[in-house]
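Next up, some structures in structure tokens.
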Structure P
Amino acid sequence: MIQNYAVQYAEIWDKCSSQMPEFPKMYPKTEKKQKEQALDQFLSTVKAFRQRRMQSNPFTETDQQLFLNDARNFLRTGMDFTGDQLEMMFSDEMIELTRSFVRQARAFDAELPFNDIFQACRNMWIMIGLQLVMGIPKQVTPSVFAYSMLYPYTDNLIDDPKISGFEKLTFSERFRDRLSGVHLSPENKTENAIFRLVAMIESEYSRTDFPDVFESLLGIHDAQTNSMKLMQQADLLSEHDILKICLAKGGASVLADGYLVAGNLLPEQQYFLYGYGGYLQLLDDIQDVKEDHESGLMTVFSRPAFRFPLDERLNKTYWFGERVMESLDSFDGQHMDLFKSLMRRSMDLFITEAIAQVPEAYSPKYVMEFENYSSFHFSYIRKQKKQFAPYMGFLLTQIEEMALTIRTKPEHADL
């Protein structure tokens, strides 16, 4: 059944409407200006914190709390996240889970760059969200930690231009053997880390009692390996083949998230998770359309990009996401409506930014119409993307410092 999901979801995408998405609100120019001022103010605050740190002034616990409050206020006033959504994002529990994850990552590998840890954090947040919708206590289990950490390591190895194609292929085969349960001696530092992470999953899930957990790990490995065709054999693939490969890569990844969170899944849960992962992959492909086009990586968007407008393809993807969200009803966790609204808001912002960053991939009329639904002028988004870059390293550093220095209050501290 699972092997047919890519075909099923490709058919759904094909049948989705190509009409303009329906957004709840249009933003007049005056309101855009107000929100741009809110972002300017937030960046000024970040700049002030950055200057203090460059002068070696300590970043106190009070500073850290102000930093979080400023971020929360900006997301509310500048990005229109609701109070309930922000409470879910900035709850003490979520903040402590993030701190716990970063501390574990630092203990696991003190030399791992924080950009890689932050990449792992993003997957961890997805898995915590799945715990929420499945009614499972939110925690960074050994499998949540290990799976979230696996792909910074494997991605770095596969993307390293200094490593030959033969070495990468050899690693891929050895990694598949290890995921299959073969015990191998690591040949280098990276393999040692990866094999240790697989062992952490094995410590939580028995291969005998939870075979689907390990089948899902093999599934994402095989899907990622198959996705190499998007570069190596792109000219031989039809657009439908490209779509199925992209959906399979994303679908297998989030399906593995679900198995590593729950151990077992109902068929309807498998179906949703695969579709959700496929949708996230399509959103990534939209965001990376220019880079993929220039590098020769073929996706549903990069192949036709800059030859004809992507308007209808982006519209189909939006409605595809709506179809995927309908099947979320198979879960019975807490705060489902709130979780769905947060997902929808985040994805709408993601799509809007993608158009703002690469407007030449769409028709001028489409860009103008879409900008009406953006809380910022598209020109402002592009400008701030460049200006924000010097602060990104500082922001990540502060997230790491907060994770490593603040501890939760001792139990009964208020008594």
Structure Q
Amino acid sequence: MTDERTDGGETKTANRPLGLPPVVTGLAPLVLLGILVAAFVALPVFAGVQSGSPLPDVTVSHVTLPNDETIVLHVTNSGANPVTISQVLVNDAYWNFDVVGAQGNTIAPMGSASIEIPYHWTPGWDLETALVLDDGATFHHTIVAPHPTPGMTGGVLGTLALVGVFVGIVPVLLGMLWYPAMRELGDRWIHATLLFAAGVLAFLAFDAGFEALEIAEGIPGAFEGKLLVVVGVASALLLVQAVSAWQSDGGDLSGLGLAYMVALGIGLHNLAEGLAIGSSFALGRVSLGAFLVIGFMIHNVTEGPAVVAPISSGRRPALKHFLAIGLLAGAPIIVGAWIGGFAFSPTLGAFFLAVGVGAILQVNWEIFGMVRRQARLGTALNLLGFLAGLVVMYATDLLVTL
């Protein structure tokens, strides 16, 4: 059976298998799959076959210490079966505990809970903890150099916002002040500046990528940390590419459009950077002294030239665009800090870092394409510009140590 339909004045013929409408043929594989799964479950396929039960998998994602009399372990059950916490040890001694957020002491598969332990601890002295399940399985976790975690209060939120302004927004805006000098450069130096921006972004991508993989090691096994990083990179790359294609309407991206893309890539990286700062604040693991803030400022000021490099030739955009791209690149560090303070999670941290990597990779592709359309990409000056971006970011990164 055939179906005649007209599209733009031209008659087209669409074949319908068995004469069924598309909605039926589209749903048929799903219905058949459901029947197949139900049949497999109903039939005793594995009858008489001996197999062991899945092993338990409990992960301590992080620890909070509200005062020197309490330890709170935040745990996730990554196994396929519920697990019951039977005993808790602190420094090889059994201790009382309460499980919060679970049914009694039992944590459901893929579920999370907090284990509160009334224990007097000494700041700076490592704590060895162990969770013993009802089947005897034991999971150990070391709390290194414990210190009280202040948690998130209005004062901490204000402090994080102020830190974000000084280490995110202000440095980027200061770096953008090189724009008038960049306007005086010739085409060869403009292209080298664009490659310098690409080098800056490449360093950020490598830095975030290595950190994302490191954090992924602490993600509960059920969430497949390394694959989550891959998904984050690919998702951000494709989404930013979609935004770029929409903005350029299928043509070449303009200099101003590319500047916004660069700012977006840097902003996503700074979002992850803010997440690390916020979570460190909430967990009491960071001391942002004056020297460290200065280190962040010097490191992030190099992001300013990268943002304005695509618009350093041609017509100067309106002032509002400079403010917009500066805020897009720098302000996300504040948002990330607030998110990290309220919802610390290695899963969230690794994913945000991966998103930043994906966005930066796509933006660098756009930068290379712009230079390649205007001149030869692999000139000595361009390669030195790219290398300078890497070296400058590495040198300033040495000033930042959390």
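What follows draws every value from the coordinates through simple rules; no lab data is involved. Everything numeric in this text was worked out from a predicted model, so none of it was measured. Cβ atoms are built from the backbone, for glycine too; each structure is taken alone.
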inquiry  = When helix-only ellipticity at 222 nm (-39500 (n - 2.57) for each DSSP H run of 4 or more, over all residues; to 500) is computed for each of P, Q, which one produces -17500?
reply    = Q
request  = Work out relative contact order in percent (Cα under 8 Å, 6 or more apart) for each of structures P, Q, then name the structure with the largest result.
outcome  = P
key: At a computed 3.1 (distance in nm of label points 7 Å out along Cα→Cβ at positions 156 and 356), which of P, Q   = P
message = Comparing Cα Rg over 2.2 N^0.38 Å across P, Q, which structure shows the greatest value?
response = Q
Among P, Q, structure where mean count of other Cβ atoms within 10 Å over residues 28-35 as derived comes to 13.0 = P
